[in-house]
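All of the numbers you see were taken from the coordinates with simple rules; none came from a lab. Fair warning: this is a prediction, and the values are worked out from it, not measured in the lab. Cβ atoms are built from the backbone, for glycine too; each structure is taken alone.
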Structure I
Amino acid sequence: MKPTSPYIHPKFQLNGLSFSNAEELLNFADGLQQEGDDFEVSMANFLEEWLNFKEYITVQTSGSTGTPKTIQLKKEQMIQSAIATGGYFKVGEGTKALLCLSSDYIAGKMMLVRGMVLGWDLHVVAPEKDALVEYDNPYDFVALVPYQLYHSIEALDKVKKIIIGGGEVSEELEGMLQELPVEAFATYGMTETITHVAARRINGFARSEVYYALPNVKFRTDDRGCLVIQAPKISDVEVVTNDLVELISPISFKWLGRYDFVINSGGVKLNPETIERKLRSKISCPFIIASEEDPALGQKVILVVEDTSETPSDYAEIFTVLEPYERPKKVYTLSKFPYTETGKIKRSQISEVLRRYRK
């Protein structure tokens with residue numbers, strides 16, 4: 001018999017199956033490891049790690065803004081994160097939830113933890129772009145990345161609440177949600193904070209640009225204007241981020257962009273994400289705003305687009321939505337952007353490709 005950790009709510013169900021003890025859940029996981037599909041094997045591997053005697057699990061960060069790294073998260077802090085989510089979104093015992101994210105990453109792992117800790121009826125399916133569309137079941141709670149949300153609009157009438165993470169929700173996507181009855185929330189967080197520590201409503205009468213803290217979380221800013229997260233129940237230390245924010249209160253903020261990506265062009269500090277938001281209604285293909293060295297300006301703004309059937313051919317009209325100092329001085333086209341496994345564009349790799357190209 002394998003040693004087990006006791007973190008299973010008696011009402012927890014996984015794909016319609018109940019488990020009277022941890023050993024039964026481990027036996028179920030063993031079967032998936034032998035005969036399951038890839039996403040089921042990933043889930044089984046995590047369940048086995050969750051149910052051992054160690055006080056922590058090992059996870060990998062996404063690598064969207066730098067090199068991926070391996071870190072350890074305490075199980076007790078993951079439990080506290082699950083409890084905070086349950087309280088904030090009012091998704092307690094008996095919640096019917098869908099997991100259509102990979103269990104290889106923290107977002108998928110935490111949906112499983114929430115199910116086990118809070119007593120959910122959890123349905124787990126392959127992490128496909130249209131996973132929600134494929135099933136007719138009604139759900140109380142679903143977690144999606146923006147790409148999945150885009151391909152699930154037609155099926156959102158069977159969901160009460162959705163949370164979206166893993167990337168920024170575009171204005172176009174927010175617009176598509178406005179007339180739907182689902183409660184939709186964009187979340188803010190990272191692997192180091194055990195997924196989300198804040199959320200903002202992105203549709204309906206409660207729609208807001210402001211992120212509000214989950215229970216037991218507070219915020220401040222450092223001398224750069226970047227967010228510092230104080231969450232003693234999920235982190236032993238303050239989490240200092242590179243996210244520029246406008247602090248509204250100790251429990252709320254507006255996200256502005258990444259400090260790492262700020263462009264100093266002729267003494268004017270420009271935030272690439274702010275410029276990108278202005279361009280999203282004009283450019284349909286994947287793109288980023290970046291910079292390169294300039295002898296006069298120090299840094300000049302550039303636009304990098306992925307070569308697709310929707311790549312624009314004329315940018316003069318597109319750039320009229322920008323202030324003169326925001327307008328890209330050059331446009332580069334790459335045949336294919338590098339992406340993380342969770343679908344985020346690897347900005348640092350694109351910048352490196354362009355540096356090599358200019359040499």
Structure II
Amino acid sequence: MKVAPDPDLAGLAKLKQAHGLLREQIAHVVVGQDEVIDQLMISIFARGHCILEGVPGLAKTLMVSTLADCLALNFTRIQFTPDLMPSDITGTEVLQEDRATGARQLRYVRGPVFTNVLLADEINRTPPKTQAALLEAMQERQVSAGGHRHPLPDPFFVLATQNPIEQEGTYPLPEAQLDRFLFKVFVGYPTAEEERQIYRVTTGVEHKDLTKVLSGEEIPELQALVRRVPVSNHCLDYAMALVRATRTTEEENRPAYIDKWIAWGAGPRAGQALILAAKARTALDGRTCVTIEDIRAVVHPVLRHRLVTTYAAQAEGQSPDSVIDALLKDIPVRSGADHVDGHVAQVFRS
């Protein structure tokens with residue numbers, strides 16, 4: 001008699017297949033940027049938000065809208081400007097009159113934040129008051145207005161973009177808001193061959209119809225599956241060692257250059273993000289247990305926006321990424337087992 005496959009292990013196989021199909025569909029529209037697209041998918045299946053930083057014209061908006069289309073999700077884009085108000089994002093209460101009875105009552109009109117994928121385009125072009133309108137939505141996935149809480153659709157993601165070049169008329173995001181983003185991803189220039197293909201594809205008449213890979217109802221189930229991916233104490237300790245080594249208050253295992261280069265290190269939310277992102281990377285690859293390599297692969301987008309460098313670091317040409325590179329070299333991987341294979345079946349069937 002055949003034994004039916006475990007539903008959650010089958011879910012991992014489904015997620016791996018969806019990962020391949022998503023990359024294939026997005027490649028019809030977006031040329032290159034494979035690493036950025038993978039990091040976007042890790043962010044989504046880890047149920048996190050992502051900020052994309054790059055110069056104009058690198059298909060950041062196209063990438064996000066194409067991904068949302070392939071996942072059959074509602075997509076809304078907000079162009080952030082200096083005159084944007086919080087109510088332009090979250091919605092507002094309006095006084096409505098019943099023409100039949102003459103009775104008046106306040107009615108909440110929902111703003112564009114009530115969607116599945118919210119693209120906050122050039123998020124650093126609006127003042128902190130308006131930026132803060134996203135804080136509750138990103139953390140609690142709800143909007144409070146008029147004494148009532150309005151839950152946001154599930155799934156819900158904020159994918160923000162910002163231009164690193166222009167500084168006039170911009171308002172840097174406060175650290176508390178940056179910490180709400182699971183990833184900060186740098187979008188770089190294409191290679192010569194990719195750029196040649198971009199010119200050919202975008203100046204022609206050929207148009208590819210995209211196939212829906214996953215429905216909006218399937219994504220929360222796969223997000224829950226990602227959280228059930230096992231992680232050994234060995235991997236947890238390594239992730240914790242990386243995060244704690246960024247703090248100047250840490251007494252042990254702190255490299256000497258941290259005091260010189262880092263003003264403020266990463267908090268516990270960084271460690272949570274590191275583990276969740278590693279779990280999502282593992283699941284998207286169809287594997288059943290997080291490894292040290294998974295943690296090392298996601299440490300840059302997780303930590304780079306959570307480290308505040310000193311003036312001394314900037315004077316020496318050091319950036320958060322270069323500090324992370326140094327930590328990856330200097331923080332040892334203690335002996336131990338990456339895998340907890342003996343517990344995998346039990347975890348997925350519990």
Structure III
Amino acid sequence: MHYTKLGKTDISVSRICLGTMTFGQQNTEAEGFEQMDRALELGVNFFDTAEMYSVPSRPETQGSTEKIIGNWFATRGNRDKVVLATKITGPGDNFKHVRGGDLSFGEKQITEAVELSLKRLRTDYIDLYQIHWPDRSTNFFGKLGYTHNHDAGTDGTSFPEMLGALAKMVEAGKIRTIGCSNETPWGLMKMLEIAEAVGLPRMASIQNPYHLLNRTFEIGLAEIAVREQSGLLAYSPLAMGTLSGKYLGGAKPAGARLTLYPQFSRYSTDRAVAAIQQYVDLARENGLDPAQMALAYINARAFITSNIIGATTVQQLESNIASDDLTLSEEILQKIEAIHMTDPNPAP
């Protein structure tokens with residue numbers, strides 16, 4: 001397993017990160033324990049979760065993933081073996097069940113969210129605490145174009161206020177470092193600028209979607225990630241499993257994520273399916289597992305800090321982790337680029 005530093009900190013994280021959002025809904029606690037045990041055995045020391053998990057987020061299961069991780073820590077006694085990341089939920093009509101719907105990023109909200117996560121996780125510190133998505137009006141979750149809203153009420157919590165609240169959690173020893181997620185180039189750069197100017201914690205990482213169907217991170221954020229040492233934690237690297245090829249031809253494997261939750265339709269458009277077919281064909285023609293090829297491509301990007309995999313079985317988990325050992329040939333990389341250029345970013 002390869003390891004790298006998280007931003008400018010001295011925290012070393014594995015290039016593969018275990019995503020846990022299925023724990024508590026699609027995966028039982030026992031299955032979550034099994035995945036965490038095996039991931040740790042294979043060198044994965046970085047786990048990612050969020051207060052709103054499991055997904056889909058529902059009042060009945062909100063916080064269940066953190067509880068499962070906390071129970072695992074308590075059972076195994078190995079909190080010190082894991083770099084643990086979690087997130088504070090942003091505003092949205094579908095998330096009013098989280099902390100009563102008070103979902104801005106002021107000191108009150110951040111303090112409450114951190115304390116509740118610590119309790120569920122059964123730990124006294126969080127290694128990486130992330131803003132799950134902006135509380136201002138901007139473009140994320142598949143929206144590419146920015147349209148400015150002149151209503152001052154859509155600006156959200158000011159960055160100095162938010163960073164100041166996070167700084168108090170750092171000073172209290174409750175979090176070690178901070179990161180953002182689903183953020184824009186302007187947002188990341190502005191937060192880094194303010195942090196440097198007034199001595200507040202800086203964003204050590206940015207967790208955004210990045211995969212063969214969506215390489216929009218490369219357009220404005222990749223340079224920032226490298227130059228500012230605020231690397232990408234790539235989420236949904238297999239585009240909800242579609243890049244494995246298992247849904248091609250209209251297949252609906254029993255128990256698979258998009259079989260259970262067809263409302264997640266971003267990767268089912270004609271453009272997306274056509275691109276998936278090309279990538280899967282390329283992998284199979286060259287004796288590669290399609291999922292491992294897709295993950296290996298991400299692992300080698302210069303702006304990547306870690307690649308967040310998700311799995312519902314230990315077999316999937318082991319195969320995904322093995323992508324860390326795969327180096328794609330220059331010929332394969334050129335063919336991936338050729339597919340990308342025929343229809344860039346078909347599923348942002």
Query - For distance in nm of label points 7 Å out along Cα→Cβ at positions 180 and 276 computed as 2.2, the structure of I, II, III it came from - result: I
Report task. Given a value of 0.95 for FRET efficiency 1/(1 + (r/R0)^6) of positions 92 and 236 (r between Cβ atoms, R0 = 30 Å, to 0.05), point me to the structure among I, II, III it was derived from. Result -> III
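Comparing mean count of other Cβ atoms within 10 Å over residues 100-107 across I, II, III, which structure shows the greatest value?
Values: I: 23.5; II: 8.9; III: 15.8.
Once mean count of other Cβ atoms within 10 Å over residues 100-107 is tallied for I, II, III, the winner is I.
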Report summary line: From the coordinates of one of I, II, III, relative contact order in percent (Cα under 8 Å, 6 or more apart) came out at 18; that one is structure III
